[in-house]
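Heads up, there are several structures right after this.
Each reported figure results from applying straightforward, stated rules to the coordinates on display, with no laboratory input. No experiment lies behind these values; they were computed from the predicted model shown. Cβ atoms are built from the backbone, for glycine too; each structure is taken alone.
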Structure I
Amino acid sequence: MAETIGSLADKLSIIQLKIFHMREQLQRADASAEHKASCSGRLDIMAEQKKDLEEELTKLVSDVAAGRARLKIYRQFKMYNDPNYRAREKGRG
């Protein structure tokens with residue numbers, strides 16, 4: 001499974017912020033009619049994306065609760081700041 005509950009929740013929060021700010025653009029007094037029309041079209045697309053993400057999240061949570069899907073935990077393997085992954089200098093241990 002490519003998506004996790006956390007990644008879907010993250011995408012939902014991002015699209016909701018985009019929707020909020022795009023609505024602000026529609027309320028701008030100095031915005032041209034063309035700009036507002038463009039924003040309106042984008043809002044329609046974002047609303048569809050939000051709906052799709054909500055449906056995907058609902059299905060995933062439902063599948064996990066029903067035992068039809070299992071969540072995998074992927075461990076982080078960070079190599080920076082770990083001295084075991086640094087090259088040793090010549091003449092030193």
Structure II
Amino acid sequence: MSETIKALEETIAERREHPREGSYTCELFAKGEVEILKKLGEEAVEVIVAASLQDRERLVYESADLVYHLLVALAAKEIAWQDVEDELRRRFK
């Protein structure tokens with residue numbers, strides 16, 4: 001697991017357990033699972049649009065947003081990023 005993903009996952013978990021005023025992550029959790037999943041879907045569409053426009057910089061930016069929102073959705077379901085990596089590793093064999 002990359003250090004960045006690990007740190008981000010830890011920060012998301014911290015915000016979920018100890019909400020802070022003004023935190024976007026806390027706002028997402030407060031809105032609930034349906035809103036988190038809507039945002040994840042929006043970010044997926046933005047990645048597709050950026051890729052179709054062949055805009056590298058925008059694709060990288062939107063991909064980062066997608067990964068962040070995926071981590072929030074996983075945290076809402078109490079699924080660790082390591083579980084995703086384990087599944088990918090299983091498929092790769």
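Observations
- Structure (I, II) behind the derived value 3.9 of distance in nm of label points 7 Å out along Cα→Cβ at positions 34 and 58: I
- Origin of the value -27000, where helix-only ellipticity at 222 nm (-39500 (n - 2.57) for each DSSP H run of 4 or more, over all residues; to 500) was derived from one of I, II: II
- FRET efficiency 1/(1 + (r/R0)^6) of positions 42 and 82 (r between Cβ atoms, R0 = 25 Å, to 0.05) derived as 0.05 - corresponding label from I, II: I
- Between structures I, II, the calculation of percent of Cα pairs over 18 Å apart yields its largest number for I.
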